[in-house]
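Participant: Each structure below is given as C-alpha cells.
Please treat every number below as a calculation from the coordinates, not as lab data. This is a predicted model, so every value here is computed, not measured. Cβ atoms are built from the backbone, for glycine too; each structure is taken alone.
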Structure I
Amino acid sequence: MATTNILSDRAVVAAIKTAKETGKARKFSDGGGLVLEARPNGAGWWRLRYWIDGKEGMLSLGTYPETGLRDARDKRDEARRLIAAGGNPGETRKSDKAALAKWREAQALADAGLPGPGTFEHVAREWLATVHEAKVSAGHAERTRIRLEQDAFPWIGRRPIGEIEAPELLQCLRRVEARGAIETAHRIKDACGQVFRYGVAIGACQRNPATDLRDALKPVQSRHHAAIVDPVHAGKLLRDVMAYEGHPVTRAALKLSALLLLLRPGELRHMEWAWIDLDGATLTVPPEVMKRKKADKLDGPPHVVPLAPQAVAILRELHPLTGADGRRFVFPSMLTGERCMSENTVRGALRRMGYGNDDMTAHGFRAMARTMIAERLGVAPEVIEAQLAHAVGDALGRAYNRTQFLEARRDMMAKWADYLDRLRDGAQVLPFKTA
C-alpha cells in the first residue's frame, strides 16, 4: 500500500520558505496523490492527482495557510472515496460551482424583488430580451411585455415554468377573457407559447402547454375598419372633406388620407418633406417607417408611391405652411413641430364632419380604395396590392412589384384621382365591371 501522510506542518512551512528564498518552485508529495506546490511568492498550493479509467486528472484543494495540512488531507480522502464509488471529483466540483452560482443569482434576484431562475417570468424576460426584441419592432416588443406584466406574471410569473400545465395557463387566460378582451387573451396565449418554446430550447421545461389550448378560448370576432365603398356615399364624403372648415393642414391630411396615396394612417402622419419629389411626382417612404418585420425594416427596400397630379397640387399648396425653412414633417403636430400630428387628428376631423366609428375611419380609406379601384376601375389586384404595400411572399416577387408595377401604379393612381374628382363633382359613377 502506498505511503500517505508524509508531510508535517513544520515540513510544509520549511518547503514554502525554501521556495521563497531560492526563487524556485518545488513540489512535495504527501502521498495518495496529494501534492504541495511551494511557490517563490510564498504561497503553497494543494493539488490532488488522480486517475479514472487510466486518464489523469488534477484537482485544486486550496492554498496554504487558508487550507492547512489536515484540511488538505481530508479533502484528498473525500475525493478518493468519491472515485472509489465511481464518481469524478472534477465533474463534481464543476456542478457544485454551477449550483453555487445559480443559488447566488437566485439570492440576488430575490433581494431585488425579482423572480428567480427557472420561473416563468424569468424565462419570459430572457426571451423578450434575447429573442423577441431582436425580431419585432420596439413598439411590438413593448406591447408584448406590457401584456405579460399585466395579465400573466401576477398569476404564473413566480411559478417554475416546468410545473405549469395547460389548465393553470388556461385559468390565467380566462381572467383576460372574462373582461371581454378576447383578442388580448389570444395574443397572451401566443406570447406564452413562444416563452414555453424558448424554455424547452434552453432546458427550463419539457413541453409547451399552450399548444393544448388551441380551441379552449372564445374565437376572436373579426371586425374590419369601417369604410365607405359605395360611390354615391364616397362622393358625399369627398364633398364634406372639401367643405371642412378646420385647420388647413388637417384638411390636406383628409384629402391625402389614402384617397390619393393609399398609405396607412401612421405612414401618412409621419410623412416628411425629404421623402417627396414634387417635380418627379414621387413619394419614397423609408423601410423603417413601413409596417414590416424588423429585418425588413432594417434591410428592406423603400416603398415608392407615384403621386397623381391632384396629390402634387395639394402638397405644393401645403408646402409654404409646413415645409418652409427646412421643417421636417408634412403634417406636424399642432402643439410642436418636433413631432408629427396625432393619430386622433384625422379621426377627430371625421367625427366633426359627422362620420362615426361605424361609418368611416382613417384606416378605412385604404379599404375604400382597395374595393373601389378593383370594382370600378378594373385594375389588376396585384397592382393594387403593390400600391398598398402588402407583403409579397418571396424576394423575387417583391422586386417585381417594385419595378414592373411602378408605371402601372402611376397610371392607376392618376385614374383613381380622376375618378374621385368625378364622384366629388356628382358625375355619374362607373358601373361594376362585368365578367
Structure II
Amino acid sequence: MINFNDEILNLIKKPAKNYEAYIVGGYLRNYFINNKISCDRDIVIRENAERFAGEIANLLDATFIELDRENKIYRVVLKDKENYFDIAQAVENDILKDALRRDFTINSIFYDLNKEEIFDPLNGISDIKNKILRTSNLNNFIDDPLRFLRLYRFYSKTAFKIDEKLLDFTKQNFYKISSAAPERINYEIMQIFEAEYTPETLEKMYDDGVLEIVFPFVKEIKRIPPNSHHHLDLIHHSIETVRNIRTNKPLLKLSAFYHDIGKPATWTIEPVGRHRFIGHDIKGGELVKQELEKLKFSNKQIAYVSKMVRFHIYPASLINIEKDKTKKAYARFVKKLGSDTPDIIELSRADRLSARGEAVSNEMINMALSHLDNLLNYYNEVKDAVEEPKTFLDGKEIMEILNIKPSKTVGIILDKLKEAQILKEINSKEEAIDFIKNNHKN
C-alpha cells in the first residue's frame, strides 16, 4: 500500500470500488522519481471507462470531455481548471496488453485503486532506480512515430540513459515523426524547452543526428565554424546560449536557440579573415516566423520569439553611448521593448557569455555584463511608466491643442510623450500640454 497523500485522488476511491481501476503513467512515474504528486491523474479502467468518467464528473461537479471516442479516452476537469483526470479503457480490456502498448517501461507502472497494490509487469520501477529509458516493444514507436520525439522529451525531464537498442532504432526511424501532426510536435518541443535538461537534450539530439529533422534551420547554422569572436561553432553557440539563460521560461529558451538563425543568410568573410553577419538580427526576426508557423505556434508566441531574435543585439549596441545621451538611449530602448525588456537583457547576457573567441577579453565581457546590469536597473526604476503608463493626453486632445488634422504626426507626438514620461520629464497633464506646445515645431 502506498500513501500518496492526495486528497483529490481519495475522492474517487469509493466509486472506483465498482470497477477494476488503476492509476498509471506520469502520476506514478513522478511519484517514484521525485516523490511529487501531479495535477494530472491518468486512470485506466478495464471496462466501462465512459461510465466511470461520467460518475466522477458528477461526483466532483466537474467537466466531462470526450477526448477519443474510438479508443474510449475521457477527461474530467475539476473546477479549479488545474486538476484533472484522464480516464481510458484498457487496450482490449486487458491491463497487461495495455502495459505492453505503452511507450516506456517507466510509464507502464500500475497501482490498483481497490487492492492498493502495485502492478509492474515491465519492471518500470527498476528502470527508474537504474535511470534508464527503455521500451518493451520497439514497434510501439512505429505505430506512433511521435514517440521518437517523446523519448527526448523524457530525456530532458530526467537525463536518464537511453537504452542502446531503443536509441539505435530511434536514429534509424526518427525521420518518421514528419508524419505526426505539427500541433503534437509543438507540444513535445515546448515540453523539452521547459525541462531542466534542455541544453543537454539539444546536444544529444544533435549528436544523434535528429535535431535538424525537428528544427530545419540547424542544417544551415551548423555550417558556420568558430571565429575570432566565437569559440564554438554556431550550433553549439546556440545551445550554449540556451544553457546560459537563468530563467525557466520555455519561449525565452527557445528564442535563445533561434537567436542566430539569420546568420547563414548574412554571412560574409572579409579579406583579413573576419566573419561578418551584418543585419542577421533583422533577417533572423523574419526567418523565425516562418519556422514557427510551420510548427503551429500561436501568433502571440511567434511575435514574442521574433521580437527576441530581432532585438537580441540591441542592448549591446548601447554600450558605447556617450554618458550625456545614456538616459535617452535607455528610455528609447525600454519604450520599444516594453515589458519584454528583462527577457531581451537576459538573452543578450546569455549570448555574451556564450561567445568567448580569442578576440574577446575578460574585460570586454565584464564591461558588457556591467552595462546590462545598469540597463536592467534602469528598467526597474521606470517600469511603472513602461508597463502601466498614465495617459495624460490622447490623440484627439493633441489635435485640438495643436490645431492639426489626423496624421502620422499625432502618432509621433504620442510616442515622444511616452518617452518623456519614462524620462520623468512630464508628470501631469499640464506638463504634457506644455511639452507638446514647446516641442511641436521640432
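Participant: Work out which structure the value 1.2 belongs to, where distance in nm of label points 7 Å out along Cα→Cβ at positions 236 and 364 was derived from one of I, II.
Facilitator: Values: I: 1.2; II: 1.9.
It traces back to I.
Participant: Once volume of the Cα convex hull per residue in Å³ is calculated for every structure in I, II, which label goes with the largest value? Please list the in-between numbers first.
Facilitator: On the way: I: 276; II: 203.
By volume of the Cα convex hull per residue in Å³, the leading structure of I, II is I.
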